[in-house]
Structure I
Amino acid sequence: MFFYGTLCDLRLCEIVLGRSCDQLQFSEAVLHDHAIYWARGENFPVIVREQGSLAKGLLLRGLDQADIDKLDYYESGFDYAPVPVTVVTDAGPKEVSVYYCDDPDVVSGDKWSLSDWSEKWGPTAYGAAEEFMYHFGKSSASEMDPKFPMMERRAHSWRMAQEDPDLGIEAGAGDRHVEVIDMTRPYTGFFAVRDYRLHYRHFDGSMSAEVSRAAFVSGDASLVLPYDPETDQILVLEQFRIAPFARGDKNPWLFEPIAGMIDLGETPETCARREAEEEAGLNICNLIPISKSYPSPGGSTTFFHSFLGICDLKNYTPKLGGLDDENEDIRPHLISVDHAIEMAILGRFRALPLAMMVLWLQQYRQSDLVSRSLRS
């Protein structure tokens, strides 16, 4: 096989093949009259015929049929298929296969850079590939391919957690050591489930007995509570929610802050502004961090980046909104802060993040945090 893109990253190659690259033979190779470009709006490349150009990559020898099957499984989701080509190596020309995409519409005008990809996307790609290849031999590629974007989103969440310098105020137990004995993935879809068998450090320094724990795995989300200091109003959204319905709640429509899952490569702040525009047609002037928190750490990886969003609501006219392609049906409501505080104290907000954010606003509106944040 001739690799010209992400699989030239040996860590990703090892994940896809499920074995060490030390067992394989790599050498540099060149495909004449071809060029490598970023796919339009994507985080991977495409190779195209281009007279006079040289596509540099790696020639991988020593593959068996199991390796080929794994590569085909992984590449199928990118609409690539292997085609025969002749590459040039130090040992002369070689007849090989290369994964080709025949759709010219996906080609951007930007030349591909493996180093740029590795820095920006590498760790996320590793996590998504690990989850995807876990299902090799268990589920067909056609079944798993539509789920890959959510795997990338979960991998993006993992990366944000790993790179967050804030370890929290809790001291942890000793070296915070957790030893994973085994991990399985019994369900993968829009969300995922992981079953763990593990040991973890006790506060007295000893290791626990083997314990079994399941985690409901999702991506990170940004929440924003729009607030106009001049009118002293907030904006909340009302929409149908599946979880209250599944619980048996007779009214599965809830008041909530604006919220949405953080897209691949997005920052929490960018997501908050995007969701405010998509769900309510609002332009947020300033974002004030409220908290970074787990709403249900006993069994869910869900992580909220919560913000107060300073905005102009004086001329805002609530109207139905949401994205049609996500089947959203959203009704905005303008509420005075005093009324919202009363509702929160009386327990009338059934979405806990909204109650928390309103009570945060009550406290810090009194301490003039909002005006001080605007002045700074």
Structure II
Amino acid sequence: MNIGVLGGGQLARMMAQAGSSLGLNFMFLCPDSHACAAPYGEHLCAPYDDKLAQEHLAKWADVVTYEFENIPLPLVESLQQQIPLHPASSVLSVARDRLPEKLLFHTLGIPTAKFTPVDSLEMLINALEDITLPAILKTRTQGYDGKGQALLRKESDLSAIWKEIGKVTCIVESMVKFRREISIIAARNQKGDMVFYPVSENHHRDGILRLSISRQDDAMQVRAEAKIRRIMDKLGYVGVMTLELFQVGDQLFANELAPRVHNSGHWTIEAAETSQFENHLRAICGLPLGRTSSTQTTAMVNLVGRLPEEAGIRNIPGASLHFYGKTKRPGRKLGHVTLTSSDYSPEEFELRLAALLKLAGEAELASQKFFNSKPLTQCN
């Protein structure tokens, strides 16, 4: 079976790696001549709006999917008229724009931070009469890894921040005091069958995910599953979806959804019976969904901006290294390391995780305790 993928980054790369055991072939439409997924299939190196490339992809592929939300919506809508495409363009139109995304959550009775759409500096100033400072200004589209966001602290800064963010359509959100941030990843096939992964507890710095810890038997698992099920059923979703959530007391507030495989689920490659990447492919290809259970203590550390010495990582028992083959750049995800353990104590796991975080340049996280202790109160 031939799988067309819009995008050629690390998510497409890991999708193709997972597809090899299923006998799948891949073609990537990606304008980046150095697309790191390219070695795992045919690379159509062309702009997304290139008609010839689109026609070639549609003729070759049996089904098309995508690895990120910021691809042009008209391309997805056009391909959907020619070939099966999952998730559907109607899903992308919601997930790529923070306003319809928030409105979907509210329609389904899922709480969020208080928010207001703003299209001008005047609207922003007026919105802050209801949403008090400090607050967060977010562009409605093109935001990821901390991009397209600004913290609003003082009224005197509003004009400069509005200019800096590009004077584009935005939403302004209230700050939410939360105990921790988690994500739930699920897969849904064309029949409506669903499987869920254990929730991940996530830790960010500078808007970029640095650490995810798989939390089996988490107290919020059932509530998280109920929320993502509601969303996927409403959208008639096919594929893997991720829902990012804030735990506020015993409630879960939705932050955003991702209509794709997700960074916080990379640990599933080593520690789940079926990885998120394989289950996404199974869902879009009409294959039975794989089991998602995991019995291991597991954490995933992102390698951002620089790569540590490979030997140092391989000296840590239970560490599995993934380099993406991407050129170094500040703030860029260059790889990740999964740490698993089924045969040593939580205390030993904590020590090995701290060593791994230090190698990754995350000294502050390395000093924290993540097992047998309560997460610290945080604020977004």
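From which structure (I, II) was Rg and Dmax of the Cα atoms in Å calculated, if the value obtained is 25.0, 79? Walk me through the numbers on the way to the answer.
Numbers: I: 25.0, 79; II: 20.5, 59.
Value 25.0, 79 for Rg and Dmax of the Cα atoms in Å corresponds to I out of I, II.
Work out the source of 2.2 here, i.e. which of I, II gives that when distance in nm of label points 7 Å out along Cα→Cβ at positions 326 and 350 is computed. Intermediate results must be reported in sequence, preceding the final value.
Numbers: I: 2.2; II: 3.2.
This figure was derived from I.
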Item to check | Structure responsible for 3.9, with distance in nm of label points 7 Å out along Cα→Cβ at positions 270 and 366 calculated and labels I, II on offer | outcome: I
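If mean count of other Cβ atoms within 10 Å over residues 102-109 comes out at 11.5 when worked out from the coordinates, which of I, II was used?
On the way: I: 11.5; II: 15.4.
Only structure I yields this read-out.
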Checklist entry - Taking log10 I(q)/I(0) by the Debye sum over Cα atoms at q = 0.09, 0.16 Å⁻¹, for residues 254-357 alone from the coordinates of each of I, II, which one would give -0.27, -0.81? => result II
Checklist entry - Which of I, II yields 3.1 for distance in nm of label points 7 Å out along Cα→Cβ at positions 6 and 334, as computed? => result II
Next on the checklist: By the measure FRET efficiency 1/(1 + (r/R0)^6) of positions 286 and 310 (r between Cβ atoms, R0 = 30 Å, to 0.05), tell me the structure among I, II with the highest figure.
Outcome noted: I
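Where is mean count of other Cβ atoms within 10 Å over residues 62-69 largest, in which of I, II?
With respect to mean count of other Cβ atoms within 10 Å over residues 62-69, the highest-scoring structure among I, II is II.
A short reminder: the numbers here are calculations on the coordinates, not readings from a lab. Since this is a predicted model, take the numbers as computed values, not measurements. Cβ atoms are built from the backbone, for glycine too; each structure is taken alone.
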